[in-house]
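Engineer: Next up, some structures in structure tokens.
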Structure 1
Amino acid sequence: MRWEIEESGCCERKGMRQVRICFYLEPGDSRYAEHHVNMPVHPKGGYKGKQDEHGRPDSVDDYKAWRDALPKKWQTNPFHNHFIRVAIDATDEDIAKQAEALLPQFYGKWRRREKLGVTDGNH
């Protein structure tokens with residue numbers, strides 16, 4: 001297991017620093033295959049088939065055939081994303097300490113198929 005900070009989820013919120021932490025599984029971790037997926041690589045410009053005025057494909061079957069023909073690449077998606085709030089002046093070490101403490105909690109819940117939205121601490 002590992003964690004990473006996702007910058008798109010970081011900001012100042014209510015006088016605190018909000019940090020989005022993504023939790024990832026690694027080969028050998030329970031239920032790893034659920035988040036290690038083979039995804040189509042979409043070309044720039046996306047789908048070029050006929051679309052309606054909202055940009056939705058006119059034919060679902062044509063779109064699926066196009067998507068299925070795209071090249072694929074393996075990627076590992078997070079098994080859980082979690083936001084914490086820390087003091088504005090919190091250090092990287094402060095954040096890492098919280099993430100390290102949360103990782104086994106969320107992984108344990110993941111293994112037991114429990115709800116992941118609630119932590120055991122005040123995070």
Structure 2
Amino acid sequence: MGIFELTLITFAITLIVTKSKIMGGKREFVEQRYEASKVGNHKPGMIHTWWHAMWTCPMCLGFWVALPLSILSTTCPWWAALFIVFGLNWLVHCLENFMFQVGYFLENSTDKEKILNKDGNSGDDRV
């Protein structure tokens with residue numbers, strides 16, 4: 001398998017686990033257990049911290065998903081494929097997050113017309 005396919009597979013898995021609504025209940029459960037491990041001014045253990053990161057951090061999960069997938073690479077050694085797939089996965093997640101934030105801003109803006117057209121016109125200058 002090529003680097004591009006491995007990157008898309010890694011992105012899909014990490015997106016589903018860390019951000020999708022279908023896994024939201026499991027993420028919420030993991031977050032509640034993580035917060036419960038902090039009760040009484042205690043520091044969460046390594047297992048709680050790692051498990052929480054696997055369900056909520058695309059970068060953390062992306063590395064561990066890219067690790068076994070990089071062995072399937074036929075274009076370069078597995079260690080090079082790991083760094084390439086992990087890096088490209090993170091760039092795609094950053095792009096996805098940027099596009100989501102822009103869409104959220106435009107959807108919830110009260111001054112949509114001013115954002116789309118700074119002079120306040122509707123954009124149709126025909127008489």
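Engineer: Suppose you compute P(r) over Cα pairs in 10 Å bins from 0, in percent for every structure in 1, 2: which one lands on 11, 31, 23, 22, 12, 1?
Structural biologist: 1
Engineer: Comparing 1, 2, where is FRET efficiency 1/(1 + (r/R0)^6) of positions 13 and 69 (r between Cβ atoms, R0 = 35 Å, to 0.05) highest?
Structural biologist: 2
Engineer: Quick one: P(r) over Cα pairs in 5 Å bins from 0, in percent, for residues 21-92 alone came out at 3, 13, 14, 13, 11, 13, 13, 9, 5, 4, 1 when computed from one of 1, 2, so which one is it?
Structural biologist: Computing P(r) over Cα pairs in 5 Å bins from 0, in percent, for residues 21-92 alone on every structure in 1, 2 gives 3, 13, 14, 13, 11, 13, 13, 9, 5, 4, 1 only for 1.
Engineer: If distance in nm of label points 7 Å out along Cα→Cβ at positions 77 and 101 is calculated from each of 1, 2, which structure is the one that comes out at 3.7?
Structural biologist: Attributed to the structure labelled 2.
Engineer: So Cα extents along the principal axes in Å, for residues 5-60 alone, computed for just one structure, reads 45, 21, 11; which one of 1, 2 is that?
Structural biologist: Among 1, 2, the structure yielding 45, 21, 11 for Cα extents along the principal axes in Å, for residues 5-60 alone is 2.
Engineer: The value -23000 for helix-only ellipticity at 222 nm (-39500 (n - 2.57) for each DSSP H run of 4 or more, over all residues; to 500) was derived from one model only; which of 1, 2 is it?
Structural biologist: Going through each structure in turn, the value belongs to 2.
Bear in mind that the values in this text are calculations on the coordinates, not laboratory data. Since we're looking at a predicted model, the values are computed, not measured. Cβ atoms are built from the backbone, for glycine too; each structure is taken alone.
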